[in-house]
Each structure stands twice: as structure tokens, then as C-alpha cells.
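These are the structures, in C-alpha cells.
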Structure P
Amino acid sequence: MTTAGQVIRCKAAVAWESGKPLIIEDVEVAPPKIHEVRIKIIATGVCHTDNEYLFETGKGMKFRPFPLVLGHEAAGIVESVGPEVTNFSPGDKVIPLFLPQCQDCERCHNPETNHCRRNWANTQAGVLADGTSRISCKGQQVYQFLGISSFSQYTVVPDTSLAKIRSDAPLDKVFLLGCGVSTGYGAAVKTGKVKKGSSCAVFGLGAVGLAAVMGCQIAGATTIIGVDVNPEKFEKAVFFGATECVNPKDHTKPIQEVLVEKTDGGVDYALECVGDPAVMSAALESTTDGWGICVIAGWTETEVMQVEVEKILMGRTLMGTYFGGWKSVQDIPTLVDNYMDGKLKLDEFITDHLPLDQINKAFETLKSGTSIRTKISLWQEEA
């Protein structure tokens, strides 16, 4: 690439302060440093987590510094690599990862967890390994959300936070595996380990919840109940594998009581994909005693979940999942292969398409519940 080693000037959607719409700016993206890779982002999604950090900081979300370029669910092409990078070359198709996998630490060697902590504290604070960001605007450092910042045409990420994928993968589809679909699907098949012939309830039918429904269906569950207060999502849930859907607003009893009655004692598995502590409690209480498993996939950082101790003492298991339990660098290419082989749906999650300069519309449709995922094209020719 002729741009290797040079500062790249490009467009990015910058969040200058909390609670305000993004502004399309000209930014400068510095070359990658040691163990870093600069990538051209082709497509990115707008996730609930992006929305929460922009509009709900302080309401269950920890503060991140501004100005900030959001975005963490994306796919792109390697433009250049920094010193000591051996696993990537210019032209490689890649998916950036908010969860690293260094493959050398105790956690990476432990099959029970995917929680690698390489560069973790820095990327959570919006910087890379040396404590600075590679993006600047108007002479000011711009922080990188979760070490990624995919709402920029170019960005720089650590080489341990990047998955190389097959060259024939369509980047405008597989970007979904960078967050939402991997999280929901993994909550069912990787963390919860849903069994064939079981009963499941999925709370929240956004992208993560629909991916969880898909996971339950692929795992062979015979009863899959979708739960959401927006009945417009029910048709899509049935398409992904739900056997029926329930709206809590249609009942005078708490939804957990409705589900316990409907399933003659409770479901085998409940997957919470909302990020609301009250919904988490309801999901746990909807499972059967003796062996019920509740997996929390919805995201909140500071809120407290209320658990009635007896619900646990009676044999239920309460679990959390981060990125669906996948070991990011090694597992994401396999999920891409599964999609390419027709074993995973991705196209059907994309309900809207927008160019970068209309990204604020994607936040509006996300909040209104009228879309599942909006694909943001970073370049006009891909729009």
C-alpha cells in the first residue's frame, strides 16, 4: 500500500460529548506502532452498546473519555502492519475484536474462559498499548472505543485484537460476527450449551436475542419462546426458529409466571439479551428448578441484579457470557466458515443500509426498535 508508514486523512463519525449526535469530521489516522495493524473499515454495525455509551453514560455505563470514535462491530481490509506483526499482511480480510486473544496468557490457555486481558485496561479506556490513540482531529487526540473505533474509514488495532478471515467472505455481511450475532449465538451454543429436545426462552428479540433464538434452533431445542414488548419483532423471531412469542404487556401476571405455567414448571434454558436487571431476574425465575440454566448476555456495567437465593439453592444455574464465550481470534474465522457453508444466517439480520454521513439515523432506528441491524458503509462505492 502506498499509504504505509504515512498518516492517513479520512472521514470518521466523532462523538465530541456525551448525549449529542455524531459529527462527520476529517480525522488523521497515524501509522501502526509495534504489534499494531491499520485497517480500512468496509462495513460496520451500530450496536446497543454504542448507543448506551453515547446517550446513557452514568445510567449503568461507566464513563469513557471524549472526544471518541465509537463502533466495534465491523469488518475490513489490512492496509499496513507495524513492527513485529507476523500474522497479518496488507490485503488480508479481517474482523477487529473488542475482546483480545493473545494466545500466550494463562486465560488463553484455559479452555474454560475467553477472557484474555492483553491491553485490556488501555482499550477499555480508549487508548492502545502505549497509552495513546492513533486517531486525531483538529489537533486533538480522539479516543478509540474499546480499542477499535470502526466509525472511521481507517483505524488501528492491536494485532491480538484482530481475526484474519477467508478471502472470499463478504465483509458487508460478516461484520455482524464482530459483536451481536456472535454474542447471542454463543450464549446459546457455547456458554449455555443448549441441548437437543430442550425448552428455551429468549428475552429480548434484537440482534443478540435473534442470534440466541437461532442458536437454540441449531442446537435442537424443541420449544423456543421469544419474549419482547415489541410484537413487530415476532415474525422475525419465528423465522429464526422461535416456536412462539410472548409479549409481557399482554399479561397481568409477571412474565416469569406466565412462562412457568406455559411450560409446566419452567424452561430448561433462559437467555437474557436485553441488559436490564429486572429482565435478568425474570429470566432466572422462568427456568425450572433442579436444572434450569439462565445465561445473561445483555450488557450493563454498574447496575445490580436482584436474585432470590432460594432460586439458586433449588438447583438453577446463573451464568454470564462475554462475546458468547468464543475465543475471539481462533473462533471467529470458524463462524465465518459456518456462514459461508450455509450453517449460520447473517444476511437476514441486516434490515437497513446507510452511508457513514447518515449514521445518526441508525441510532434513531435502533432506539425506536424498527430495525435489527443497520449496515453502515464507510465508502460510497460500497453503499
Structure Q
Amino acid sequence: MIPSVLPTYARAPLTFVKGEGSWLIEADGRRFLDLGAGIAVNVLGHANPTLVAALNEQASALWHVSNLYNIPQQQALADKLVDATFADTVFFTNSGTEACELAVKMARKYWYEKGAPERVNIITFDGSFHGRSAAGIAAAGSEKMTKGFGPLLPGFVHLTFGDLDGVTNAIDAETAAILIEPIQGEGGIRPVPDAELKALRQICDDTGILLILDEVQCGVARTGKLFAHEWANVTPDIMMVAKGIGGGFPLGAVLATEEAAAGMTTGTHGSTYGGNPLACAVGCAVMDTVNTPEFLADVNRKAGMLRQKLEGLIAAHPDVFEEVRGTGLMLGLKCKALNADVVAASYANELLVVPAADNVIRLLPALNITDEDLAEAVTRLDHAAMAVAKG
């Protein structure tokens, strides 16, 4: 008999009932140190007082009205994002998957309005992850994502990650845009080098096509900049955001320049829940907290400390770990042992880490994690590695 919850997840045998900062409390009372943050979502930890206050204040006033009406909290968050980024305009969604759908529509509508409706193809890269919708799985293109779900949405050209020559050769009269994550998350914490991101921007400038960045996982201060592309000193035309922007409340967004968004006029897109008062009140509190020089500097300081400790961990366990990857507090440990074994051993040491492709475990802590909790996390990871080494 099928369970009442559709069985599409291979869940860990853990049931958390309460969160406090970087800690989660299991139903049996065990306390787990959380280096997953709900897969890079809980950027300010669990039950953050600032976010709780923002949510409670808004919940006691107004939850939902729909986008038939003006929403002051939505306008406030859009203004914050526009002021802080390359963007001229923002559309709010409930998730990164929904953001992907709009980014694809926006790029294609841009060319339609410019009199080139044949320009529909979007270049993407292996190892990518852009959500589980029809557009998202077609964009990623991997058999794991697409098997059994055909016919796939056409209009995506899949290239090898890091193949700049391939990009140049793939662009033709039907190309609309390039879509890429500045750091692949699900793909194994694979950063796009700054020089390559600059080259992609230049290719787009030279050919007139759009650059779409998926910062759903790497954005919102996770890398020590508000958005990861800032490290390369480039800007996209369209950007997908979600996860961290809501601090745990479902919220996503598409940010765009006025030019890129020119085709998205009244009636071309919509959302019942997107940008509702509750979500945007929390999003405003997140932005006010993370988008300060002091907060970002502290993320970078912690990232340096954690990376140094992880390098020591690799040296101590060369049969378990191979290398550390990533930027800021979006780090991955490439494993020599099976990453699933490291994840399981971490659970046994009451530490939560997140698996990824390429035999990597992801370390995605809350951005305000304390130094003491970071040190404790590495100690527990050390114990997990010893257990794996013993078999």
C-alpha cells in the first residue's frame, strides 16, 4: 500500500521537532549540529528571533491577499533587492523551481518581442540543477532527472561544464541565453572560475544573447558576497534566487534588468502566492540582516577558519577525504570513501551534512553559526571520518 506521503524521498531516519540556532533536536531528545541548514535555506539558523518577530508581526496583521492588489511588503523587498543588485525589477515566486520557469519564459519572450521568435535555445551545462519542473529538468538534461518524464521541453543545448570553446561553437541564430550556476550545488560544489564567468559575460555581450545566473543555492550572502557573481565583477541579465532569501519561509524571485524583462508585460506571468505579505516580511528581515558589510565580512572570516580546519581534516584522513571545494560557507568535501558512508557516520555523531554528486558532501551551515559550533562540527566530522576509516 502506498504511503499517505508520496514516497519520492529517501529520507534519513531522523525526525526533528525543534531548532535552536545551528542545532536541531530530534524527537528522542538528541541534539544534532546542523551543517545543512535545510540545504542552504536557513541562512540565519533555526528559530532566529529577528525572523520570528517579523513573521509574527505580519501574521497578526495580514497573511495573503493575492497579486490582484498592491502588497507593501513585496514592494519593500523588491526595492531592497533592486538597490543592492544589478536588477531593475523583481518578480516573486515561492521557490527556485518557479524562478527557473520564469527565467526561461523571460529570455524567450525577450527575443520574441525583438522580432526573433526563433531564438529559443538556452545553453546549459552538465552537473547543473535548476529544479524539478518541466523546464528545470529539461535544462539540466541528466538521465537521473529526466528518465521517464518525456517528451522533454525542447530548447536546451547541453554542454560540458567548463567548455568555453563549446559555448562559442554552440551559439547560433536560435540561441537565446546561457544559463549557469556560479557554483554548482547539487553537482558537487563546483565553482565556475572567475575568469570563465567573465568570459561567458563577454560572449553574451559579443553575441547579444542573455546571461541567466542561477543563484538559488549560492546566493544571499552564502559565499561572503550578497551574490556569488560579485566575486567575478560581472552582472547577469536575469538571475534566479530562492532558498536563503526567505530564511526558511518559502520564497523565491527572478531579478532582471529592464531590457531583459521588457517582454514581461501585464498578463504574461503570474502567481497566486508569490510575494505574499508573510513571505516578503520575512524576506525583508533577511535582507536587512545579511546585506551589511559587517555580516558579509564575518561570513568570510568564518569561511576562512572553516576551510583551514577542513584542510587539516583532509591531511588527517587522506583515505577518506580528497579535497575541499567552494567559496564562503558553501563548501564541499570531495570524498575518497563513499560519501553516503560519511553522511551516515556523521549522523551517528549527531552532525548533519548534505550529499551531492561527484562523491561530495556539502557543508552549508547557517551564516551566523558561532565559531564554537564550527569547531565542534569539525570535531564531529573527524570522529565520523575515523569511523569510516575503520569500516
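Taken together, the values in this text are just the output of simple stated rules run on the coordinates, not laboratory data. Predicted model only: the values in this text are computed from it and were never measured. Cβ atoms are built from the backbone, for glycine too; each structure is taken alone.
If Kirkwood radius over Cα pairs in Å, for residues 146-297 alone is calculated from each of P, Q, which structure is the one that comes out at 17.2?
Q
Here is a further query. Computing Cα extents along the principal axes in Å, for residues 66-241 alone gives 54, 37, 33 for which of P, Q?
P
Taking 23 as the value of relative contact order in percent (Cα under 8 Å, 6 or more apart) derived from one of the structures shown (P, Q), identify that structure.
Matching structure: Q.
OK, next. If Kirkwood radius over Cα pairs in Å is computed to be 21.6, which of P, Q is the source?
Q
Now for a different question. Comparing distance in nm of label points 7 Å out along Cα→Cβ at positions 42 and 210 across P, Q, which is largest?
Q
Once distance in nm of label points 7 Å out along Cα→Cβ at positions 74 and 106 is calculated for every structure in P, Q, which label goes with the largest value?
With respect to distance in nm of label points 7 Å out along Cα→Cβ at positions 74 and 106, the highest-scoring structure among P, Q is P.
Taking distance in nm of label points 7 Å out along Cα→Cβ at positions 194 and 346 as the criterion, which structure among P, Q has the greatest value?
Ranking P, Q on distance in nm of label points 7 Å out along Cα→Cβ at positions 194 and 346, first place is Q.
Hey, distance in nm of label points 7 Å out along Cα→Cβ at positions 34 and 290 derived from one of P, Q reads 5.9; which structure?
For distance in nm of label points 7 Å out along Cα→Cβ at positions 34 and 290, the value 5.9 is produced by structure P.
Okay, next question. As an exercise: helix-only ellipticity at 222 nm (-39500 (n - 2.57) for each DSSP H run of 4 or more, over all residues; to 500), calculated from one structure in P, Q, equals -11500. Which structure is it?
Q
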